[in-house]
Structure I
């Protein structure tokens, strides 16, 4: 077993000990197969929504879900749709059967660290949807919560701000300035130390560097 595989297994064990259901995938394709063959059939869901996640998008699961006529998929991100309409859809996402997203960081002792602009990921991860499935590449693994928050401030937030073409100081410097910009995306933290109810949040750890 490689060092990376050993680390992923240790993280999985810690997540399970903290009440999460956790799985390890070889790559994004395997993560998709795990989701459709092992996880989704057991959930018996009718409504699905998601939060912004490049890792999740890499798996290709959204296109497959859109083809399933038995599911109502709420598109919380859709080009050309008015922002107020999308905000309303994101409110609807809070009461879906299933919410899909990524995580800014996963600690080796089995905790989730996330930061949002408006809370459309952090809120449903914590409460609302009956089930949550999170996709996380091996590059998201960090030693502890402090390292997770540091990863967000120095890697995830600056790169996501740039990706969304925001005008904030971190776009040019690559680091957090704790700014007061009206386009600041660092507003709503979520630290999930234990999963309650047990098994509500399911995490697929992927042995690939994916997302930001």
Structure II
């Protein structure tokens, strides 16, 4: 599959798992129309992480795209669709060369990281933090919509997915900047909140 084809599959709504991920949460994502789930379980040993990812892949039956945070080897072994790389992880081009069949996403927090990801063959990037959030505080102050708009401009045709402190009320503004998707942890956990986000996305894109 070529890079252009993969970029057509870039996330629109990407749920990132909490450390206490349950399979009924996955079922809810699928039922509500979320198109990507990123398995982010950094506390697990390799064997247990593989088992969890394999269960997600089997249960999803191709109804949602499955990414594994930081572990392309486990993504391929478990039959997942791709890998999401941290900003300071293994270089994108190295993963692309070793795992050409996988969708490869990258976390970014500045224009320089976006340019590098684009040059090295990433299929999409997340850009964060857009709004205040404790999980992204170490990456500096929120970038806001101005920062997101700049990121989209820097990325060119590389899809940018907005991340960090976002809720349903922020979706239309993110779409207006040219962002191709929205990602998060908290906002996808509660079903009512998640459904509001999905509805806001559909309305903003219509």
Q. When helix-only ellipticity at 222 nm (-39500 (n - 2.57) for each DSSP H run of 4 or more, over all residues; to 500) is calculated, the result is -12500; to which of the structures I, II does this value belong?
A. II
(Q) Can you rank I, II by mean count of other Cβ atoms within 10 Å over residues 93-100 and just name the one with the largest value? (A) I
Q.
Between I, II, which one scores greatest on FRET efficiency 1/(1 + (r/R0)^6) of positions 21 and 149 (r between Cβ atoms, R0 = 35 Å, to 0.05)?
A. I
Q | Entry that produces 19 once relative contact order in percent (Cα under 8 Å, 6 or more apart) is calculated, selected from I, II | A | II
Q: Work out FRET efficiency 1/(1 + (r/R0)^6) of positions 141 and 165 (r between Cβ atoms, R0 = 35 Å, to 0.05) for each of structures I, II, then name the structure with the largest result.
A: II
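Ranked on distance in nm of label points 7 Å out along Cα→Cβ at positions 117 and 197, which label among I, II comes first with the largest value? Walk me through the intermediate numbers first.
Working: I: 3.5; II: 1.7.
Between I, II, the highest calculated value is found for I.
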Q. When mean count of other Cβ atoms within 10 Å over residues 173-180 is calculated, the result is 18.9; to which of the structures I, II does this value belong?
A. II
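Values in this text are rule-based calculations from the coordinates and carry no lab data. Not measured: the values here are computed from a predicted model. Cβ atoms are built from the backbone, for glycine too; each structure is taken alone.
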